[in-house]
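Structures given as structure tokens follow.
Throughout, read-outs are computed from the coordinates displayed, never taken from laboratory work. Remember, it's a predicted structure, so these values are computed and weren't measured experimentally.
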Structure 1
């Protein structure tokens, strides 16, 4: 089971990746925001997914052509963080 510090590290890293893609400071990204709110388009989403996979050494089950049919929830920053936490936990 992941510890609170591990969860915080995952959250902070995911927010940093998303903020970089949105050309924002991590402090400007809130858990409630959507990628649309942050101005991240479909190409930015795919680039974010690649960056997340590389940063955490995980394989994200994501269909870029049909994100609504993906097992990887991209509905908000919080949903992305939860999905990454779950994938990281499955690796342990």
Structure 2
């Protein structure tokens, strides 16, 4: 998983989601737009974050970087709360 480039700045974030409120679109492959990065920030619990054939377990203190135009999806692992912050 790559790191956020130093040159990007936060411009938006989602609401806080739980395993019950996570939008269905995040559970299947999707992408961000060109030049849009994301950062999945888990507040409680764990998320399985899949990028291509890589699987990462995200938890508090271990964020998931979303690259522009790269297909990815998540899967909550039990009880979880998280949000996604977007950068340009």
Structure 3
């Protein structure tokens, strides 16, 4: 038995990989509407996952393991950042 933790998993393209969604948002929404001072946008997916674990470190490891094993993201082109936001 453990405590319930809310874990955020952010999946984004690696810096060396093009981000067409971010480029479109920058070009077609932001710059066209007068925000010329915005120079770059990178899009990402956010998964909010609630898990039961004995502590925060275990919750983080569990979600990262799950993302790796289930191929929730492609490690060749994406990064996966996992952080525990609380219980």
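Some notes on this structure:
- If helix-only ellipticity at 222 nm (-39500 (n - 2.57) for each DSSP H run of 4 or more, over all residues; to 500) is computed and equals -6500, the structure in 1, 2, 3: 3
- Source structure (of 1, 2, 3) for relative contact order in percent (Cα under 8 Å, 6 or more apart), computed value 52: 3
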